[in-house]
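Input: structures, listed below.
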Structure P
Amino acid sequence: MIAFSIFFSLILLGAFLTLYRLFKGPTTPDRVAALDILNVMVTGAIVLFSLIDRNSLFLDIALVYAALSFLETVVVIRYLEGRK
């Protein structure tokens, strides 16, 4: 259980650092990359919660969230390319 607490606190620390880059990022591609990294961290947190709770339903949720976050990143990049 201590290992799960350590892993969750590291994910939380990484999420705070990524949120800083998301709001402070000097360029738009930095912000998009930070958003993608944040989505990966949220997916990892969902998987970690699935391991703690021993419920495989959360793995399905993590899979759907990962697919939607990938599509979100692609849509944002396409939108930004079209704006130039």
Structure Q
Amino acid sequence: MSIVVALIVGAIAGWLAGLLVKGHGQGVVLNIVVGILGAVIAAFLFPMTGLVIGGTGSVIGAIIYATIGAVILLLVLRLVNRA
């Protein structure tokens, strides 16, 4: 069941990140990939900064984390593509 939740959170986070970072409209599969990669980035970066969003097991907190991580990922990809 947790895989299904991770895919749903990834899809929502990728879709939200695509809305926030203009010019990065993807399909459903790429939204899921961007969202999941964003969650991995956030899980790595946020504990180092001491930033905690939501409680343990909070789906809303996971969506926020993954969205912020996905936005970071899309911005880095945009910078790489411009270079």
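Read-outs throughout are calculated quantities, based only on the coordinates presented, and are distinct from any laboratory measurement. In this text the structure is predicted, and so the values were computed from the model without any measurement. Cβ atoms are built from the backbone, for glycine too; each structure is taken alone.
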Given 13.4 for mean count of other Cβ atoms within 10 Å over residues 7-14, calculated: source structure among P, Q: P
Origin of the value -27500, where helix-only ellipticity at 222 nm (-39500 (n - 2.57) for each DSSP H run of 4 or more, over all residues; to 500) was derived from one of P, Q: Q
Among P, Q, which structure scores highest (criterion: relative contact order in percent (Cα under 8 Å, 6 or more apart)): Q
Structure responsible for 1.8, with distance in nm of label points 7 Å out along Cα→Cβ at positions 31 and 71 calculated and labels P, Q on offer: Q
Value 3, 15, 20, 20, 18, 12, 7, 4, 1, 0, calculated as P(r) over Cα pairs in 5 Å bins from 0, in percent, assigned to which of P, Q: P
